[in-house]
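Derivation of every value follows stated rules applied to the coordinates shown; laboratory data play no part. None of these values were measured; they are calculated from a predicted model. Cβ atoms are built from the backbone, for glycine too; each structure is taken alone.
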Structure P
Amino acid sequence: MAMRLWASSMANALGVSLLEGLKYSASHEWVKNDGGVATVGITDHAQDHLGDVVFVELTEPGAAVSKGDSFGSVESVKATSSVDSPVSGEIVEINTKLKETPGLVNSSPYEDGWMIKVKLSDPSELDSLLDPAKYTEHCEAEDAAH
């Protein structure tokens, strides 16, 4: 099933593309819940601010991750940034393609550039994440402050 792009007029003005059906964190990660396993990556907005991604380091499967804790880092031509998990649980899979082709984070942040899959320990954490409209507002406010 292909995900449908969603963008408000303000998101378009910001150059931010979002997907319906995903939840977003204030730290610019997205989550797609699929039957208790959440796929996580960084948003289009985040990859745009990072610039060209040249290296991705991810925590190995089997590790526990807690909401708000780092599960890896992304190195771009501009900076190295940690990536924080928007949910708690056990990492059950990582996107091994990112070792060879880290640029997938830039070219396809919501599909081919996903980072980890987490077996959720507390699915209710998803309720505290932002929907596309709230995430757009967050990005607007953050960009206006800079």
Structure Q
Amino acid sequence: MELLKEIANISGQSGLYRILKPTRTGVIVESLDGKKTRSVVGANARVSVLKDISVYIEDHQDAAMPLGNIFLKIREVHGEKVELNVKNATEADLFDFLASVVPNFDRERVHGSDVKKMINWYNIISTNLPEAFVIEVAEEEAKTEEA
């Protein structure tokens, strides 16, 4: 999921944004929704690139699974859209969902709000940037052919 290096979450703003290019004072981003609005995010904003985000797993103290791998597993198990209503879901529901995808995630260090964000982000990317998953499938086929 190489496209995740272009996708970011901006603290204090809802949704996801595609990073277009840097400016002298920050970066130009485009919203990943139907509007595709562009804006400049200042250098003092907290921008988290999805490629750099991972989820703690129990195997080792510092072990973590990249968010891209989790998104691919969600795609395998739940398809193009996660139907779980995150607004009404209990923490147990959220943890059950994540356990269906990553059974060995660290329940002490992963919070329910983290799972809500993952589900929302997955649905946004699946709806507005489906090529993120198509490219990965092509890469996997190429790896299989080489072996």
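If Rg and Dmax of the Cα atoms in Å computes to 16.1, 46, which of P, Q did it come from? Walk me through the numbers on the way to the answer.
Numbers: P: 14.2, 41; Q: 16.1, 46.
The value was obtained from structure Q.
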Ranked by FRET efficiency 1/(1 + (r/R0)^6) of positions 21 and 61 (r between Cβ atoms, R0 = 25 Å, to 0.05), the structure on top of P, Q with the greatest value is P
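Can you spot which of P, Q the value -6000 was calculated from, given it is helix-only ellipticity at 222 nm (-39500 (n - 2.57) for each DSSP H run of 4 or more, over all residues; to 500)? Each step should come with its number before you reach the end.
Values: P: -6000; Q: -12500.
Traced to structure P.
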For distance in nm of label points 7 Å out along Cα→Cβ at positions 69 and 109, structure among P, Q ranking highest is P
Structure with the greatest value (metric relative contact order in percent (Cα under 8 Å, 6 or more apart), set P, Q): P
